[in-house]
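A short reminder: the numbers here are calculations on the coordinates, not readings from a lab. Bear in mind that the values here come from a model prediction, so they are computed numbers and not experimental data. Cβ atoms are built from the backbone, for glycine too; each structure is taken alone.
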Structure P
Amino acid sequence: MDPEPSFEDTYFDYCPWDFARHASAAQRAAQDARQRGLAEAGARFGPRCFVSAAAGVFPDALVLGEGSYIAGHAYVTGEVATGADCTVNPYATVRGRITLGDGVRIGAHSSLLGFNHGFAPDEPVHRQPLTSKGITVGDDVWIGSNVVVLDGVTIGDHCVVGAGSVVTKDLPPWTIAAGNPARPMRDRRAPAASRGGTQSDRTGDAVARFADRARAQAAELVDRCWNPATGRYGDRPGAPATVRAHCDAVEISDLLLDAPPARLTAAAHAERLRSLQDPVSGLVPETAPDGGPGALPAPAHDGWVEDGSAEYHVLAVGYALELLGSRFAHPVHAALRMTPDQLVARLEGLPWRSRAWSAGAWVDCWATAARLNHVRGAGSGAPGALEALFGWLTTRVDPWTGMWGAAASPAEGRLQVVNGYYRLTRGSYAQFGVAVPYAERVVDTVLDHARDPRWFAPGRENACNVLDVAHPLWLAGRQTGHRTAEVRAWAEGQLTRALGRWRDGAGFGFGPAGEGGGGPGREPGLQGTEMWLAIVWLLADLAGVADRLGYRPRGIHRPEPAGTPWEG
């Protein structure tokens, strides 16, 4: 069993919601002492409360209801009373006479100012008397980040105040308000029909229309990438024929048409792909110019063959063959023969600090080969090898980020780490149905990366970078409801952008090349279409509307575990 993670004291200053579950005995004792000190001055606390030592809390009177907290760098003075489950998030200011109901959320950097200065012209402001009408907030209220609520305001039950608003007047119950000054936008209870349908309804309608369009054009967009002169698939018209293009054509046709590409029968597609496998290593090199099997480099001392294309083809060809009702002609010997010691040595030697994506991609390949070998009846590898893989991964994951590896440079941010996480977990944890470690921290790390404008500003996203965020959020979300609203909002925004990228009769382009020039570019092609179709499903599922698509990935990006060697 994994040891319980250890959190630094400062972690709870910014993530106080985790204190009740994850604080150590020493941290709980320090919190008890903090509350006792405030209680000596008259403060009262319900069970499961938290007051950050980094917060400025100097009240005349303070009552915190059960499960409420004051996060780091918040500033609390005056007469403040809260109901149960209230949150004063980092850097928020709550001053004066403030009364909160149950379940009130005060976003970071917001200010509730329950007092005012006089400003008569006959005296300097600093000598003017203070007045205080007080602020009252009802139950179940969400006050977004950077909101200012002025003295004398009452916010009714169930209200939502949009980020950046300035609330100068009372808000009736159930009001959604925004702006400066804040104005009512609508009633939270308003039926969908009165406002053109809910966001979920509109998103669902959009993905349904997209899916109908994609299905109607699927045969055309796949066929345009077939070269009659060579009898092979390229990524787009005029592009060189590749193994991946053939596999992408199979994946797209299966997903949208539930049939193989029409140029060949399923058996003929399968035989062509099977014939490309090297019988010695079991890997699939890129094809030679004449369309036959290509050459591979000499194997390393542990039997592995260093060839990036061949490693990815384990996934691409292996899953394409399964969609065609077939499988590899030979085991993937390079993985089958690797001993646990050799596997661990190779894992230790992967470039986790400089190229975390490449390290994760290797794990994806080896683990997929182990599963494919098991399906063939050849076993998953040398005895103990698969256990060695998961044992190594379990003991090397960073409990702070939930990731493996480290950022290569500040200029790159978390791109390599998050993208490598997708590849690693796709082939191991997701493929075998094993729970990922530290799911909540994964969500935090990935959402932080997803805000990086270098990769996610409108027009800068490519299929690789969006997939490598969407899948980890989806995978971790199977285990935790942590920050679900933020995940859903991100998914809805990306989904809207993704649907707008479709080019009639041609499909999706991959997008702008990533760091190092990776990816086929912006022109529509098979790779971009195959990847974005899977991304659309993941985003739609995160947004709760995947059922409106009418398709579900069954190949490389299948959401269900593909089976495990531990079964039976």
Structure Q
Amino acid sequence: MQEQHEVAIVGAGPTGTMLAIELGRRGVDVRLVERRESRLRHPRAIGIHGRSMEMLRHIGLSDDVRRAGGLPAEQWSSAGYSTRLRDPSLGTVDMLATAERVAQARQISPELIGWCAQDIFETRLRRHLRACPTVSVHYGVRVTDVVQDRDGVTLTGVDEHSGAERTVRARYVVGADGGRSLVREKAGIPSRETRPLGHQINVCFEADLAPFLHGRTHILYWIINADTQGAFLTYDGKRRWAYSWGYDPAVMSAEDFTPEHCTEVIKNAIGERDVDIDIDIDGIFFWRVESALSDRYRAGRLLLAGDAAHRVPPSGGFGMNVGLQDAQNLGWKLHAVLRGLACDGLLGTYEAERRPIAEETIEQTLENARRATEVGWIMEDPGQLAAIEDPGPAGERVRRRIVDAVPGQEPQYWSPGRQFGFVYRDGALVPDGTEPPASTVTEYHPSGFPGARAPHVWLEKAGGERVSTVDLLHTDFSVLAGEEGRPWVDAARRAAASHGVELRAVVIGDCAEYTEPTGTWRTLYGLEPSGAVVVRPDGHVGFRARALSDPATAEKTLEEVFDRLLALRP
């Protein structure tokens, strides 16, 4: 008998699993299909940006992920550059180097960056997914065909153990199946790739490298010398490591990178080629420094998310995070369409909103990668580094060039403006005729502009409990109103009820349920005391009224707003 589901998701990496959670916690019937049965062999990503940590906070998982990662952000917040691992640092970039920077990060969000190896992170997401009774998972199934018609999509898959063929029927299918996406192929959506900036190899291994760290607690240890230019990445601050370096496929093939050869490269990068170091190699992974962006994110009932829609270079740690935010954006929209609360056109806003963000992020990460050549990574002529370890003037000149270039690498690590300051300019929102303050990569300017992420502000409930606005803004639509904005709240509740959507509405001000002692929240959101914002389930502002001129018009206005936010009218 053919299975019937509302949504089928192909691929149970971070993006696919997070989308299943987003849909599952809204009661959507989901089938998640994944070829892998076990955890990742290569840990891959580790950095979970603050905006993504806010998503995990919403589902009660942020603290668990931090504990599992075992790398507190306040201690592990830097990247260092040296000729070899044993050598002193030539320079350091520290995201949280000062108390002022920590305070700035905490002012932006209730969540700092989280470090958790992707294999462990996926395990935590999968465990959380078990609490979603409307989501079922098939691991060990390879999808072989995807066929859509007017009423739905049929997935065909093969059980990797038994060889038995399975079919799944769903109203919508989301391809979260990586850069070589079968769903994208079957949808007939082209993906445009950039020319590779370089070819890399990651070797994951276990070893005690503490004797060579000299007390340093970097997440990344960049190695710059004439023999090898690469980086050591710690996954647990103890024994789990990866060393990543570039190679020329015209000179060496995959078969040349035996465990013995890789061990020698790692020892050389440490600077102890002749010392007996116990290095236990777990896996070897080849990849290209490149980007790709799909022409479209949707073809009928087929949608793309994560690496299937975009591949982002690793310089900045955005790849997994952009995928997680795809899931957040798409989750509430699929739910609204499936429940008849929104028109199908709402799914069209997914591409309109998310694709420009992916494009901007790709441009930034490519710029980060180009800038990294200034400190010896992917250099056109590695021979320029020949003298870097020379103790004389020639070596000093090369080292000085590296030292001077290190501060310019900061946008690769400290990027709050890119993480929190991106703004949807076209989609499920109602423009208010203003322009948002422009964030840069390293500077975030909070705003209540429609399309922007609703800024974090600490509020106080009666009794003194402290609550972030971030904690009020998820799953359902929300309204935040000034102390004179009660008519907006009342009108919003009626408008939401008439549209069948859930709503949380609060007044913030003296004698209200929530107060804001510093008095800055309305300034951040751009509101007068009688103003209000409507915030979408993904935490982005959908509508802003700076003030209320006529209470009699509030309900009509908000009826039209919800029509726009749910694509019920153009």
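Of the structures labelled P, Q, which one yields -11500 when helix-only ellipticity at 222 nm (-39500 (n - 2.57) for each DSSP H run of 4 or more, over all residues; to 500) is computed from its coordinates? Here the read-out was taken from P.
For FRET efficiency 1/(1 + (r/R0)^6) of positions 442 and 554 (r between Cβ atoms, R0 = 41 Å, to 0.05), the highest value in the series P, Q is held by structure P.
In this comparison of P, Q, the computed figure 1.02 for Cα Rg over 2.2 N^0.38 Å is attributed to Q. Structures P, Q were shown, and relative contact order in percent (Cα under 8 Å, 6 or more apart) at 8 was computed from P. Kindly point out which one of P, Q the value 0.05 was derived from, the read-out being FRET efficiency 1/(1 + (r/R0)^6) of positions 122 and 354 (r between Cβ atoms, R0 = 41 Å, to 0.05). Here the read-out was taken from P.
Comparing volume of the Cα convex hull per residue in Å³, for residues 58-209 alone across structures P, Q, the highest figure comes from Q.
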